[in-house]
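What follows is a set of structures for review.
We did not get these values from a lab; they are worked out from the coordinates using the rules stated. Because the structure is predicted, anything quoted here is derived from the model rather than measured. Cβ atoms are built from the backbone, for glycine too; each structure is taken alone.
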Structure P
Amino acid sequence: MPIPMDRISNMPAYSPYYPMPPTRYRNVRSQVVYFRADVSAIDRVLPAHFEPSEDGFCVATGLSVPWSSNYGKFEESVLTVRCRYRGRTGYFSPVVFLNSRGSIPAGREIYGVPKVFADMKVAMDERVMYTDTVLAGTSVLSIRSTMQREASLEEMTKLQPNWRLKVIPRADGSGPEVMQITDGAKMRSDITVHVCRSGEGIVQFNPSPIYDLCDFAPREYYGAYYLEMDHTDGYDEIVHDFLHQDCPDGAP
């Protein structure tokens, strides 16, 4: 008998490409480096309705997922910038690099996370953790950090609200089918932190013809953190739907 339409979550209809949330993650290792970039660089990657923070605050994150219930094993790097939306200060990630076939379409289609494929290497060299994000043979985002001091989550900057811009085009080419701002601040639950350490870190960007971030060259560093943790990711909150609600500031 045909597959009922209300039972189809994604394609292929008879065997969906990825499971729907929640997703459980175990023993995720991540490094986080805080730094300041030129405000003009942040402004370049922000969609309309967002304004860059005047302090140029940015976060580079590299992580290794050895096991996840929905996507298996993968590595990832993220650039996050501080910004303002509707008068609130929050955070936006203009691009997320990773080497997971299943997580990329799920992240884009469910949450609006701008995930793109890259060759990734996340490892330790003695006491330095490093993440290399490689496109066409060049490391477009390189993160290096240490972890020599004990720390706690309370010391770290909370990246909330955590906004994304979800865009899915129409099949007939007449514009977007979906255009929403979502917030992932409440998606995470069942968090167990096994290790939290702090140290120093550096970030390097190299020019690339695609996803170029070289104008984010750090002007100042604010420290680095290392985490080992388990958590569960659920669903985002839809903050604004541009195709079904009036724009908050009247702009298209």
Structure Q
Amino acid sequence: MKIGIIIPARIESVRLSKKVLRDFHGKTMIEHTWQRTQQLNQQIETIIATDSEEVITSAANFDAKTIKTRSDHPNGMSRAKEAISKLDWDYAVVLQADELLIVPNDLEVLIENIIKQNKYEFFNLITKINENMEIEDKNIVKCVLKQDKTIMHIFRKSGFVFDDDTKLQKIKKICGTFAISRKLLLGTNFANQELIALKESIEQMAIIEYGHNILAVEIENEYPSVNTESEAKKAENIMSLDPLQKKIIKKYK
């Protein structure tokens, strides 16, 4: 089984313009994310999929492989679909470019699950919710699970009426890192305008809408992705102060 990593990188992000090229402690966001894929125990090919010549030029500075994609993709999964059509992989780990604080070991855990449980065609990293305010934050994508650890529902704002303690126990945070089989990726129309996934800007929801299971892979590390200016500043502080993040950064090529 051949597994690779695709980092979809769109230059014109809506909430934080050109964020993938934003500087974080001397390196761009996209380089931080790519550097973490280079610290895996296994040799895993990593491709940056982008429609931007600026990103391609930037990636060349740190010797990353790129694939030029169309500019009309509605989300990262759609861009990954075009990229995998040019590759010979069985599964793609889709690592969003704004996951610059991803822990390499968490990518290892995801890949191990693909190998051990390949009856599933879609896997998504999840982590815990720490505060009730996060449950109401529409910038944070959340989910609840079935008993078999597959995802039952994905949402931005909770519609549940049970007490706050139960919400913290039952509701999980969706990470921007998932894995999908080549067959499912190429066989799914992510641009279908009837999809709730597009209306809510939650690309994984399309998988559930089309009737497929998503196996949740829970991890302990909980770091924010970067979609807003405040999240960017938070990420910068974490990089400066968090012992694990400092250790990861020291291992960069």
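Could you figure out which one of P, Q the value -1000 for helix-only ellipticity at 222 nm (-39500 (n - 2.57) for each DSSP H run of 4 or more, over all residues; to 500) was computed from? Corresponding structure: P. Here mean count of other Cβ atoms within 10 Å over residues 48-55 is compared for structures P, Q. The highest value is that of Q.
Suppose you compute Kirkwood radius over Cα pairs in Å, for residues 80-191 alone for every structure in P, Q: which one lands on 16.6? Each step should come with its number before you reach the end.
On the way: P: 16.6; Q: 15.5.
Answer by label: P.
Upon calculation of Kirkwood radius over Cα pairs in Å, for residues 32-95 alone from the atomic coordinates, which of the structures P, Q produces 12.9? Derived from P, not from the others. Here Kirkwood radius over Cα pairs in Å was derived from just one of the structures P, Q, and that gives 19.2; the source is P. For which of the structures P, Q does the calculation of distance in nm of label points 7 Å out along Cα→Cβ at positions 104 and 216 return 2.9? Considering all the candidates, the number was obtained from Q.
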